[in-house]
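Take a look at the structures listed below.
Coordinate-derived values only; no laboratory data. These figures come from a predicted structure and were not determined experimentally. Cβ atoms are built from the backbone, for glycine too; each structure is taken alone.
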Structure I
Amino acid sequence: MDQRFKQLKVWVEEVLSIADADLSPASSDASFRRYFRVQHGPKSFVIMDAPPDKEDCEPFIKISVALASFGLNVPQVLAKDLRQGFLLLSDLGSEQYLPLLDDDSVDVLYADAITALVNMQVRAVASKVVLPVYDFDLLMTEMRLFKDWLLAQQLGIQLNNEQADALDKVFVWLAQQALAQPQVWVHRDYHSRNLMRTALANPGVLDFQDAVLGPLTYDLVSLLKDCYISWPRQQVEAWLANYLRQIQAAGLAMDVDYAQLQVWFDCMGVQRHLKATGIFARLNIRDGKPGYLADIPRTLAYIVEVSEQQPELSFLAALLRTDVLPRLRGRIS
């Protein structure tokens, strides 16, 4: 039992007025946060352990209140100790979207997720809560994770100056496509591992503390081009069209047509998936978490599909085909 866990256990017992609390792991996380579940009579609670020297609980608290006011089903903060980095949260259950998704369930589950996303984007327009801006520098920093961690460190690919400049031009163009979109509240990790199936107000939404003001299509890409599960292109396009109908019925993005939305959606996906592959490699190399390596081929497949259709991404398509994909099999095990 590590020292922080002992401190957490003491704090939970004091807050809930119980003796010898039985804390069980609630979920894994790619950050330094840990989550535990505790039963107290008929009720279940989740405890967030966020080391204050590595994680800040304040954004989680602020954004949870805002999202609840927009009608989203998010954990309620019931008690907090910011000095120690502990939060006591309401429990949204253990039915994560990912293992529940199949051809029979996905339309209903995604319909609920899209409705919740639209509610957030539309209702946040009037919010006075100020979020960090998903600006050019942040977009570029994220994409460079692909070059620094996946290419250089995981796959051992060293680009020459000409290649590095060409890749940087791709990154700039993708950032421009993101910034050209209507800017809305962005959850920033809106996918099947952060959505919980709930009996009421489905879905429960987790892991929103990094929310920003950013591109319209970012969260939709996270959901429909999920790094952990993929769906046929025709099905994705149907969901995309439904999303556009919903946001425009609510008065958002009224001057955006489907063709423009699809281009933005696809390019946003490339930006996000470049970042994700870099993060997956970094989790393996720096943090000793190799479990995400298996998701790299699926994530790269999304990039290949789009980059081969967009002339501005031709260098990226060639790089993936000639250098990256041939090295994957031998270097991600």
Structure II
Amino acid sequence: MPSLLPRLWYPIFLSPMLGVVTPKMVAGVSEGGGLGGLPLGGLSREKAHQLITETKKLTNKIFAVNLFTNAEPDLDKNQEAIDKMRIFISEILVQKKWAGNLDFEYHFYSYPDLIDLIIEEGVQAVSFTFGMLNEASVRKLKAHNISLIGTATCAEEARLIESSGADMIVAQGIEAGGHRATFVDGELPQIKLIPLLNEITKTVKIPVVAAGGIYDESTMNAAFQAGAKGVQIGSYFIPAKESLASDTYRKILKGSTENSTTLTKSFSGRWARGIKNEFIKMTEGMDVPDYPIQNILTREMRNLAKSHNDYEYTSLWAGQNAGFAKTGTTSQIMDELIHIYKTIKH
């Protein structure tokens, strides 16, 4: 299979941030010579098809689609936590005088349903997070020369991803915003990016891409010095003109510092880094249902909070260096990153 990196002008990847990244952003990064990342995690085949089609209309350059490969949760095991959380959120809605429907109906679209679509649409790269692709999916994608990019938060995960047949690994440092990619049992790995790169690059032979807190010459240079072959950028792109982020989200992000974020399961049931707010404080110590159950339970509250411009009750995913993000179009932000890359490499 032809290597992905030599097919890019610049080894700069757009993090596939669900709820933020749009086809226009994906196209902007890919047209600039990097790799746009289109988030499809947990989406229906119809929605995924729509987003891929939109992206292909905007660029004929290579881009990746991102899949969630998490295991299905045990509903029976979570039932008590579900019941308590529904009551808890209902009380918040009553207190806020927000009319909402909290009827819980569990449904999560599984990634294997998208594999044939990805092949049919001629997508050339697939990234995945929260686990690994199953053997059948790997076999089908590789038969069509599609590059596979896994996400790891520790060396053990990197070893497993490499052994599964992946072509590249994104090393996600603890500084990164949004959901943790962790999938091995045990304590959550909380390894900073540079030590993580040192560990993973000594463990695997396939190329490693750095993710977490990269925004300027010093952070990008440190990643390459530690053995990364590319960088994946997330929070720096959130304020982009084409982003789905609201004006309030952008403003809060710009005002954040390295101490503004925390790791929480409050909104989704899965560890993620976001800006601290009232709901995170209120749920501290509570038994939160597993992902994606909690994500479904909080959806109505999050949507209502956004509609009322009350960001104390919705997720604000952000990395530790998110406050350094700049406004502008995706292409302008990409140009800045390319300039930084050229400065480092020349």
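Which structure, out of I, II, was distance in nm of label points 7 Å out along Cα→Cβ at positions 9 and 273 derived from, given a value of 4.5? Here the read-out was taken from I. Computed over structures I, II, distance in nm of label points 7 Å out along Cα→Cβ at positions 97 and 289 reaches its largest value in II. Can you spot which of I, II the value 0.20 was calculated from, given it is FRET efficiency 1/(1 + (r/R0)^6) of positions 217 and 313 (r between Cβ atoms, R0 = 30 Å, to 0.05)? Corresponding structure: II.
Kindly point out which one of I, II the value 15.0 was derived from, the read-out being Kirkwood radius over Cα pairs in Å, for residues 129-248 alone.
II
Structures I, II were shown, and mean projected area of the Cα convex hull in nm² at 17.8 was computed from I.
When helix-only ellipticity at 222 nm (-39500 (n - 2.57) for each DSSP H run of 4 or more, over all residues; to 500) is computed across structures I, II, the figure -12000 traces back to II.
Match the computed value 26.2 of mean count of other Cβ atoms within 10 Å over residues 209-216 to one of the structures I, II, and report its label. Working through the options, I get structure II.
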